[in-house]
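The numbers here are math on the coordinates, done by the rules we state, and not lab data. Being a predicted model, the structure only gives us computed values, none of them experimental. Cβ atoms are built from the backbone, for glycine too; each structure is taken alone.
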Structure P
Amino acid sequence: MKNTYTTNLELAKIDLGLLFLRLGAAGLMLTHGYPKLLNLFGSEEIVFADPAGLGMATTLALAVFAEFICSILVILGLGTRLAVIPLIITMFTAAFVIHAADPFQRKELALIYLLNFTVLLITGAGKHSLDFHWLKRK
């Protein structure tokens with residue numbers, strides 16, 4: 001109980017916290033990316049928001065890249081700082097462009113993901129990642 005309110009940083013606990021953040025945020029993001037992946041390669045006509053005017057199929061492909069491929073990279077801790085950039089852009093677009101006129105409750109989930117991925121951009125993947133193990137060898 002004595003250490004409950006300490007302000008001392010313990011790197012082992014920070015690395016464990018980053019692992020849980022990576023697995024949680026990216027794992028949950030996969031639940032949004034996988035249906036989009038099925039939609040992209042499905043036989044039905046693609047109907048998807050196109051805020052940048054790139055075309056619905058292209059915009060969906062970019063969302064699949066971010067939400068599915070980049071999420072897998074974040075889970076593995078492989079190129080994490082680069083992998084979160086498309087996720088940050090996608091969540092920023094979802095919160096402030098797609099849901100701009102919606103009430104806060106519609107933006108909240110995208111903002112939570114945006115916050116989590118921004119933290120990972122700043123901190124990196126931590127010790128429990130492929131980034132750490134591969135860079136340690138060099």
Structure Q
Amino acid sequence: MKKILVLLMFLLNIIVAYANLDFNLSVEKLEMKNGVVTMMKVKDVNPGDTLIYTLKVTNNGDESVTNIMPSIPIPEYTTLVPTLVAPSTSYVVSTDNKNYKKYPYLNNDGSPVSDSMYKSIRWTVDSMKPKEMKTFKFGVSVN
């Protein structure tokens with residue numbers, strides 16, 4: 001799991017190295033304790049576990065930045081949990097890491113693609129002011 005997190009952070013830094021943007025990606029495990037939902041550090045994962053990825057994007061520049069599209073690969077052996085995506089109004093998904101469409105992505109026959117078929121998720125941010133920070137989250141279930 002640590003290798004996946006490091007790879008995702010590396011990819012994000014490469015994609016936006018040209019901008020004055022800082023990306024911080026973290027992952028936590030969602031657990032139920034005594035009837036209360038808690039977030040825990042990820043020590044190990046098992047099938048059925050739910051992981052929450054949080055991406056914080058900060059504009060460290062002195063000028064506004066426009067047309068930001070943070071994209072995160074959905075880890076292998078996991079399934080996107082669409083109810084755990086935030087913000088939920090500005091994201092799109094891809095089954096091939098190239099073409100993005102609004103959720104749910106539909107097959108040619110009009111039926112929705114299985115949530116396990118999504119390979120990446122992307123948000124669109126029109127602009128960010130200097131020193132502004134935006135937070136994006138998505139959840140996955142471990143297969």
Legend entry - Computed -3000 for helix-only ellipticity at 222 nm (-39500 (n - 2.57) for each DSSP H run of 4 or more, over all residues; to 500) - originating structure among P, Q: Q
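Computing log10 I(q)/I(0) by the Debye sum over Cα atoms at q = 0.11, 0.14, 0.21 Å⁻¹ gives -0.43, -0.69, -1.35 for which of P, Q?
Going label by label, the one that fits is Q.
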Legend entry - Origin of the derived value 2.4 (distance in nm of label points 7 Å out along Cα→Cβ at positions 38 and 54; candidates P, Q): P
Legend entry - Answer label among P, Q for the case where relative contact order in percent (Cα under 8 Å, 6 or more apart), calculated from the coordinates, equals 27: P
